[in-house]
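J.: Some structures are shown below for you to check.
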Structure P
Amino acid sequence: MALQFTLNGEMRQVSSVAPTMTVLDYLREYAELTGTKEGCAEGDCGACTIVLAENVDGKPSYQAVNACLLVVPQLDGKHVITVEGLSDTDELLDPVQDAMVKTDGTQCGFCTPGFIMALYALRQSDEEASDGVIHDALAGNLCRCTGYRPIVEAAREACASAPDNTVLEALSASSEYFEGDQSFYAPTSIAEMADVFAANPEANLLGGGTDLGILVSKEREALATVIHTAHVAELLEIEETDKDITFGAAVTYTEALPFIERLYPSFATMITRIGSRQIRNVGTIGGNVGNASPIGDTPPCLIALDATLALYSKAGERELPIEEFFLDYRKTDLKQGEFIKAIRIPKLSENQEFRTYKISKRYDQDISAVIGAYRIELDGEKVAGARIAYGGMAATPKRGVACEAALIGNSWDLATAMTMLSVVQEDYQPISDHRATKEYRLQVAGNLFQRLYQDLAGVEEALEVVAV
């Protein structure tokens, strides 16, 4: 079946491109829209930013994405907007384009289309364009010659007036797409997905493509069979009770973030550092867990929060504590034909605090050298409970049982925190690689307990001031 989407307002029927062709290649080579640029081809620079639009709950939603990481079937049923589609004439510019011209926000111009599309998505949203929001919207776009001041000024000017959004036409999407010896499936129910995966056990599962997409964009692999999870209704659900919150495996970071920000603020702060808006708009928590990277950012947090995975296949559903999911380097407890359905996270009790700290060479959009996650339960000045987990310290994200035992029952003070440097070495024997040496990792992992102590002490002091 043909893929169907609009491209700058014109309907497209596509049936003759490889299902693993990147959207960037399609735009430049087939659609001849060369305003979208290729920079890094891995979702870091933002030069390839485009906007995908669709109706969500009866309202238009515009999201900036990286064209280099998406494959063409991911456009099915969407409205696609590139920089060429913002204005019908050279004389009448879009407000974002006009503001970039007026503020001198461009020099060489290579990065400019990506900046414009990121700001176009921001302007179409209902967010208040504060400096913090503008900086977050631009975090996925790199400029090497203009500098960010005039670009931020352009954002302020362009977003000062709200756009006149209209409801977008609803488009249908295909459940499967074939070209040559490649297959792309987009099931809409969990039962359908289980059937397809059982029939194609070697298929690659595709969530947002922020990890798998690199195999296509950088390695140029022609994946034989892909199963896309983004349309499976059960994987898109978010359910909250008094005791926990459950995210379907295909829920994106953007969709999950408001809930996580309310329940686990430190976790939310870390998620904003995993990647830019372009990444968070398509990347999924389930995908971050499923790829089983030892330096994945969410698994240590989920282990420390005592999360449980719901795993599904044609044989039925089972639950597994997430700490038991990771068996070895890139090896998990998933059986053939089984996939992650959902992640259930318990809510914090009254005496529990959660913190996570990411250590990387760059603040935004960088791979972790170490990530520490801590759920601490205090009873007065004593540690009544502790769940500790680290990433980047072993072949898998790993719980620190010796660290927990050394904390529970002891006083929660700086002296206790300082002793944890030696205890960390009982739980972890990290390796050295190009991101950090093993000595550095151990030192940082131990030092983070002092940061944790000071962080929690600051919270308590602030509460005491309020109470007085």
Structure Q
Amino acid sequence: MISFDQIPIDLRVPGAYLEYNNTAANRGLPGMPSRILVIGQRLAAGTQAAGAAVKVLDVAQAEALFGRGSMLHLMFRALKAANTWTESWAIALDDDGAANAAGGSVLFGGAVTGAGTVNLYIAGQRVRIGVASTDTPAAVATAAAAAINATTDLPVTAAVNGVTAEQVDITARNKGEAGNATDIRVNYNFGEVLPAGLTAAITAMSAGAANPDIATAIAAFGDTWYTDIAMPYTDAANLAALEGELENRAGPTVMMDGHAYAAATGTHATLTTLGNSRNSEHLSIMAASDSPSAPWAWSAALTGVAAYHTRIDPARPLQTLVLDSILPPVPGDRFTLEERNLLLFDGIATFKVDDGGRVLIERVITTYETNASGIDDPSYLDLTTMKTLAYLRYSVRARILQKYPRHKLASDGTAYGAGQAIVTPSVIRAELIALFKDWESAGLVEGIDQFKADLIVERDASDVNRVNALIPPDVVNQFRVFAGQVQFRL
């Protein structure tokens, strides 16, 4: 007897009655949802209230929602330069009530002897100030402050110092510790020089304190599944809060796998300390040291690239992909091969720079380094492992729930009639092997003989309505290192 879903068994009225059943409609592997979330600060000029998720289509909308020159506005500029395809959302935060704004300065000096241009870079954006041969340092300072304030998409404002007329004081628009990483410099690009006789002394941004508490943002997650999260903060409290939320979401009863991307500046030792202070497979931190671009722009760009490309293939390495709109450190400030290799053992992801000055992903690792016993454990080292596991789990759920949505459960060997909505452990086992072949065809796993040998599907001994399965895929690896010895002859 066929198991009908809707047609009554006791129907006597004449007619031809046909129902639809989609349990066998889909073939191959399912597409896994992908949704970006950007967390960051707004300005009072923004129209979007803090603490509520909002879908953001483009940079212009981000500017209106969060205020021009806000952290979120500039994060979306970096995100959309990297990825305009993936659905993206934001949760805005207000500055903390106890926060202090970061501040820095440019002190002009010397005696101008020739006309020229000051190329001032703030968070990677160039501000150009024309200088006449008759200008004094105080006049240049006045012009620089005006130029900075006229560039309203900068994350800072400027004012001539009330005591020293030659000094421009620069203040972050958004308060908090993150503002300390706003880079200020002159003459970044080749050929840029100060006008003859003029000097410029930079005081780096500092004294920013108290990032917003992202608990407000986490509370706004609700039941929405965010697969990739741009995280602008690297303070311990906020990282711990986000790691805990992502750990909970990755659990077997929620199964909304998500990954967070952050970036940090600092010395090699500072980054090593940061990386070793974390231990989460759900977080990646990119070394952004000495880049003119702000760390929050790095995190947004990396999020965009990772979300786009892991959606296409979660197992394919991200190495050589470009972080568009991100400016690299000047050659003398870049980490060496040995330094980058050490960072990759300390939970910090790395980048390279090509001959054209583009920032390329070198390797995106997680901060996970040790297991619960404190033993070195590389099982969750790479982002690709986490993304592949998330997809494999999602596709198992999709396959089982699609094909057996309202089935009865019987033991192997039961002589039930054809067409019955009954499933047995051996049927599920065969389905999982068929799914493995789809994974294998997609280049996600390898070793079908091992999979078959280790696969266990059995009826639960205590709950007659439950089937338990041990699913042992050998996740495909990435080609990252080639080593050869050239044994030459003369």
Structure R
Amino acid sequence: MFAEIDAALAAFAEEQQIPGLAAGIVQDGRLVHAATVGLADREAVRPVAAGTAFRIASMTKNMAALAILALRDRGLLALDAPLSQYVPQFAAVPPATRDSPPVSLRHLLTHVAGFVTDDPWGDRVLGMTPAELDALIATGELFARPPGLAFEYSNLGYALLGRVLTNVSGEPYQAFIRRTILEPLGMTRTTFDALEAARDDFAFGYRLDQGRWSRERIEPDGEVGAMGGLATTVPDYARYVAFLLDAWPARDDPESGPVRRSSVRELGLWHALPFPPDPVAGAVLPASAYGYGLMHAVDAPLGRRLHHSGGLPGYGSHVLMLPDRGWAVFAFGNRTYAQMSRITLRVAELLQAAAPPPAAVPPSVMLARVVDAIVAAYGSGRIEDAAAHFAVNFLPDMPAGLRNAELAALKQRLGEGRLEKIDPAHALGGRFTLACDRGRLSGTITLAPGAGSGIQKLTFNAEV
């Protein structure tokens, strides 16, 4: 399988004319495969190695967001508080309209603060000084629309979150992120200072214009870097991705990470407003939404995926995580705005095709007990035999006589049945299947909240 993946990576680099590429696959909490293709330095003909550092651009955003959540978890800030509470200069910025809500940290995290999309500009101002950011705020000309109305990707928003980190933590955001996340995870080759990283094993960034290669300028570290300034290596980034994936599933185990698991899950699952329609006519996109520095999408065959791309002059990157499977794929390239999301998706599909189906999730004790009672009621033809498991609404919604008539009709059509499987959706509901003499009977069941978790809803579907 890894040989096929390596071949796909090499073919992608050649097709997209990417000088150098590095990729990693994380499974079950560790880096299980690292791949490298091409050159980190075209002029010196130096190949990419597993430890070569690349800039990962906007893949930095979820780490900045996680640092914000770490401060929130310590009670030092509130996500729905006005930005001006933590960045006092912002209090002087006129609102977009008189009836606009104050810009909050949550607006910034989810790109709904009303700022304009600013990728080309943001990519060239990573080295902005604190005084220059102050001057930009002081212009007061920041809004494209009122906050809270629409998603519009904003690097300025994450630059302001960097300022929040600095002001609330009492140290530069770079130092706070290093102390809070990088050092606990052992990410010793990860840094915001790309100029310093370039003195070691570093992938220089390139652009291709009309057949001619040129090296992009290394954008220095500065006040805007919380939106996209990190440089990292495959082994280092694998440690971070493994930490994120460890937040799934939710469980009772003691916390072991630098930020608690529920906050990690919040990165991808607290959504912004729905995305605007895709401008490409006829395009069909998977259901998708933006959280805090991670996009959450659901599609077939991969199911739930959390992902984010990155692009800077000289670089493209993408991470794709399948938290319900415990897998992740990430890839870095050293060509301007290389579309690395195309190859991570392809690698994820190859992994999915080669993997065994996920292990069945066992039903909760209560759900299994209630399904057994319904199966027994099907056998006897009397729904009343399961009465000990009914919620208060169950029989008023459909009297026992009607329920028994339904059971009789199903049995006449399908014959006797034996429980085949239970597919829980969660602890209080799911589907179950009976293998019958002349087909299958599927049922969907939802339990009520509270002690006893009685049946509040039950439906059947015959499959002949």
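The numbers here are math on the coordinates, done by the rules we state, and not lab data. Only a predicted model underlies this, so the values are computations on that prediction, with no experimental measurement involved. Cβ atoms are built from the backbone, for glycine too; each structure is taken alone.
J.: If mean count of other Cβ atoms within 10 Å over residues 233-240 comes out at 23.8 when worked out from the coordinates, which of P, Q, R was used? Mind dumping the intermediate values first?
T.: Values: P: 15.6; Q: 18.4; R: 23.8.
The value was obtained from structure R.
J.: Same structure, new question: Work out the source of 1.7 here, i.e. which of P, Q, R gives that when distance in nm of label points 7 Å out along Cα→Cβ at positions 161 and 289 is computed.
T.: That value comes from structure R.
J.: Next question, about the same structure. Out of P, Q, R, which one gives 187 for volume of the Cα convex hull per residue in Å³ as computed from the coordinates?
T.: Numbers: P: 160; Q: 226; R: 187.
Among P, Q, R, the structure yielding 187 for volume of the Cα convex hull per residue in Å³ is R.
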